[in-house]
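Values in this text are rule-based calculations from the coordinates and carry no lab data. Values in this document were obtained by computation on a predicted structure and should not be read as measured data. Cβ atoms are built from the backbone, for glycine too; each structure is taken alone.
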Structure I
Amino acid sequence: MDFELKGTVALISGAARGIGLTVAEDLAREGVSVCGTDIRAGLLADEMQRIAEQYEVETMAVAADVGVEQQVVDLVRQVVSERGRIDILINNAGIRQVAPIYETTLKTWDDIHSANLRGQYLCTREVLRRSMLDRNEGVIIFVSSGSGRRGEKGSSAYCASKFGVTGLAESVAKDLKHTKIRTSAIMPGMIWTPMAEESEMADKDVDWLDSRQVSKAVLFCIKQDADTIIPEIHIYHRSQI
């Protein structure tokens, strides 16, 4: 592993809490300039400020809905303008809502796919166009889910979006095979995050993963050399296998 993190610039979606915030902290600890985006503007600003003070790195907080094209265009333009480049993209933002397919409204379907899939497409496209392709280097991490490999009861919209992320990640890797830009997909099982705490699973007897375990996998993928590709990492608690 020879990718030097100190002094690089990372853009992290869904950075105000959960996995995104944990990854932001771990990257900042390595000396990375962290640029976070989230729809939770106030919480995001507070957390980015805390990280800047705690780890003595530069941070940015740019509120945006990654499912809205113009907001993503403006977001990436602002980060590149202020930081000069984007070395690492963490596609993490996402939501989960449950219902059997026959009770899933079009709005629910569209909201989930906008946050979970369209957002990863838009962020990837814009970061490649405005930074990584010109420099012929960078790392893109797609946070998918174990639900991106198997269907689940009451989760047709969510699983479809995560299957889409898996296919997107595989296809982007092939598009970039001739470059030094690396991609990886992280496929975690059930993780105890604010989203999980708010879900229908919160009060069930589940052995949860911790977001730190996912963040370790993200950093492992980032730190590989330019010719080493880790297509996917699956992470589960022992009881979830």
Structure II
Amino acid sequence: MQLRIEEYSLNAWPALQTLVYDGWLLRFADGYTKRSNSVNALYNRDEERLERNIAKCEELYAKAGLPTVFKVTSFGPPSLDQALENRGYTLVDPSCNMFLDDLDASAKPLLTNVEVYSSPDPQWLGVLSQLNPKLSEHQLDATRRMFSQTVLQTGFFTLYEGAVPVACGIGVIEDRMVGLFDIVTSEQHRNRGYGEQLIRNLLRWAKENGATQSYLQVLQHNPPAHRLYEKLGYRQIYSYWYRVKSLV
């Protein structure tokens, strides 16, 4: 189950380019998000080639002008995390994957004034920029390019209070499993239940389109988000973190 969820999450959040090197997936997306710009050592647990493979990854990311980032899970080589620490990599963003086993158990939304796009429409990107002002124009363009070519059923959601956008997010369906990504609530509208209502709308859409289960990713040190997701029925199934080595 854990490896399957990891594969779904990789497919759902695309990269602009993916290289396969000795069973490792190297993802590149102009530096936007660690998820799309990191090494995922999922399939080759061979310890003998570990140092050689790390060095090769460093070479390729340096060529792309990006820091070398590894996503570390229990699926990779057992010694990977320690080897990266020995090479000066810093541990950042400890996170976890959470899983909802049955969408039928999720309650219907109370607020249903939502707009759903099947692609990263300019209007939706504008709302995302408004709700998350830290995103640069370059990052918004990377988001557009990343999702414009996906073959998976994807919904780009905005929840409105009247005419005001108060929350937005993305849902991606694969094999009756929906992943939730980039759930953002307007800073001035937080703690009012809008994030919960957005997710309930997203889960209803997913169920109407054949999904029966769900997953999402969240930082470990985000108690409000954990409380919300647990209220919705999600439970933690595995943790992961990143190891980052800055450009020299």
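Computing FRET efficiency 1/(1 + (r/R0)^6) of positions 73 and 113 (r between Cβ atoms, R0 = 41 Å, to 0.05) across structures I, II gives 1.00 for structure I. Suppose you compute mean count of other Cβ atoms within 10 Å over residues 33-40 for every structure in I, II: which one lands on 22.4? This figure was derived from II.
Match the computed value 27, 13, 6 of semi-axes √(5λ) of the Cα gyration tensor in Å, for residues 105-168 alone to one of the structures I, II, and report its label. The value was obtained from structure I.
With relative contact order in percent (Cα under 8 Å, 6 or more apart) coming out at 27, pick the structure among I, II it was computed from. Traced to structure II. A value of -12000 for helix-only ellipticity at 222 nm (-39500 (n - 2.57) for each DSSP H run of 4 or more, over all residues; to 500), calculated from one of I, II, originates in structure I. Computing Cα extents along the principal axes in Å, for residues 49-136 alone across structures I, II gives 53, 35, 21 for structure II.
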